[in-house]
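> In what follows, structures are represented as structure tokens.
Just so you know, all these numbers are worked out from the coordinates, no wet-lab data involved. These numbers were taken from a predicted model, which means no experiment stands behind them. Cβ atoms are built from the backbone, for glycine too; each structure is taken alone.
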Structure 1
Amino acid sequence: MRSYSITAKKYWQQFRENLIKLPKQVMKTFSIRENLDDLMTLNKASKIIMSLMLLATIIAFIFGKNFALIGWISLITGISTVMNLVLIDQGRMTNYSWGILSAAVWLIVAINNNLIGDIASQLFYFVMQFIGISVWHKNQLSDNTVKSRRISVQSGILYVAMTIVIYAIVLFVSHSLNGSQIYLDATLLPLGIVGQILMTYGYRSQWIAWIALNLINVIIWSRALQADASAGATSMLALQVIMLINSFYGQYMWFKQSAKTNN
């Protein structure tokens, strides 16, 4: 009993220390200088991909012809998500400043489209950005990037089981709340939880979850566009296609970095 008490006290003390450090870490993550420095360190391929993704997002917004408030919110969601993704590809800390903005504005779009699973996902992402800031600050390498790690078989099985259980729960809730596209929409939260946790702790297997999630999102927003083009769906569909393409690039970058650090 005493050992449990000591362990609990140790974890509580560590939690308090991390909480005290978090405001300063958040300020550093949102620092304009830090963001500019991280963008300048992107390799040539990442800069080209970022430029193309931003251009595609803006073009989709213009051709969508939805200049109402929700349309502009969708555009902000797209731009912030692109910046977040590119910086994640490179393992850069400042991805979380864009991640916080992306989750906040995406939540508004999800509410507007009555996507229960997506609403829950964005709330989870928003909270996890702050946890990610704390963890990544502790796990940075000398070049200010985060080490790409392999996951064990046992942990992989555990995450798969967790995904299935959460999917069943979200499906039940979405059905009860009369959500839209519930069988597909219910996959977003479990895949998002697994992907975000794996990303937070630097596991390269996160990209399996992101690829699956982005593929499903392409289907969901294609259907949403067919149902109502005025709900910001055009920009969101373009964003999902961009995210799917980027997830393959991100997987390549993280597996490449993992191969280097393990040799």
Structure 2
Amino acid sequence: MRTLNFAGRNIKELVRDPLSIIFSLALPLFLLFIFKQINIPSPSYALDNFTPGIIVFSFSFVSMFTAILIAKDRSTSFLTRLAVSPMKPHEYVSGYVLALLPPVCVQVVAVLALALILGLKPPWGVLLALPVALVISLPFIALGILFGSITNEKAASGVSSIVVQLVSFTSGMYFDRSLVGDGFAVVCEVLPFESALTLLKAALNLDLSVIEPRNIIVFCAYTVAFFVLSVVLFNKNMSKGK
């Protein structure tokens, strides 16, 4: 109950900043629409490949807005007052995660709906893609909590923008990693973003054959690591605004 109450408070804070929600929703939709109109002759930009790429890309902005929210809370006396409450660090983190899942769900549904309007096939894949996308959003939320726990409000957006760039260049949403070279391909395989995109592509296209054991291991390992670090660092720095 304490976690749900805290999540409710966080949802209210998100609603107070509608521009962030609108931006995180509008930009992915714009990119999906405009690249479809350009009709680039590359498999990466086919709807069945680019739609999951856009969804994963949109999660990088979720990391940014999460970091800003956490850093803002730390810069005020809000978390200082909560520090004397009986809530545990993992309950705080869970409260932020639960608050962010509804806007993430709206974001994913909007992108999938636009993709269907633009001609995405097969349409049944969206039923599996939605829950898989919510799972894939978890490490991005955890990463935002982690960044928000170690930066102040002014630095949170700048530090979190690193995730935006990493997703763009290492997930494979814009180009096949093999085109850049073996060294870069290894970097993509080690980082979680390419694996996240592969898992979502498999769900959307109902083709589990594209998933390698490496994808599942890398994604799960980073997800666990991000959440553990976010809980530890949040607990350590929750009342520090610096």
Structure 3
Amino acid sequence: MRLFRVTKYNPKYRNSEGHYLPDEWTCPSEVGKVFNGNTFTKKQYFEIENKYIEAIVSVLQFENLDHLRITNLCTDYCEENLADKTHLWLVEKEFTDIELFEDKPVLVSELPILLKMIFRNFIWCKLEINNLFYLSVEWDFYMFIATPNCNRDTFNEAQETGLFVEEVDSTFSPHNGMFQIDYGRKNTDLVEGEVSLENMSVEKIKSGLSLSDEHTGSHNFEITNDNCSMFLSEMKFDFDKFDYYLFSE
């Protein structure tokens, strides 16, 4: 697939190593701060966020895709952030109503609410269809989109809004099929060891977790008594003493 970076950052301000030099806001929590002599406002934030969302929808329409799948969903801090009074201006009613789960199909018409939750740091996930579409919103408002056939014409509407589109990899593969289990003592954040899984595959992950064919099978998750059976040929577990997590690349 061809991977493109879509951002609000003008590439002409990058140095020879690709570092962006101007001081610009990178997160909605910076509203009220001064950048290059100008105060960053809520109105400016929402305008940029909307451009990103419109860009995603326009690419999906160009690719004739009507939905994506949630992959690598993380909601660890969602409740805490929703309850934080400093975040109230970012909260919409739908944030508390939406049902989120791994492999959920999300229609294009439903994407704006989900994307707002990602951009506003309430949740994180990728949005994908295996071998057809890849979307990842990373730190500092860096957004990456890949499809097998996309080119600069795919992003015409995004560029018309003032966003900048750069190809960063012409032979991009979202997942290289590597799987690793990290483990540590229960109720600690320390990793005591790791085990590379030589015989694991995306097919085994998808079968073991009952994921759809459209899911990539590359999925980071906690391993428990309920889902450990697919790993028993390569590792023994002691759930009384340790927590285990699968990481894939």
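> Among 1, 2, 3, considering only relative contact order in percent (Cα under 8 Å, 6 or more apart), which has the greatest calculated value?
On the way: 1: 22; 2: 31; 3: 25.
The maximum falls on structure 2.
> Compute mean count of other Cβ atoms within 10 Å over residues 92-99 for each of 1, 2, 3 and report the one that scores greatest.
Evaluating mean count of other Cβ atoms within 10 Å over residues 92-99 on every structure, the highest lands on 1.
> In terms of Kirkwood radius over Cα pairs in Å, for residues 140-203 alone, which of structures 1, 2, 3 is highest?
3
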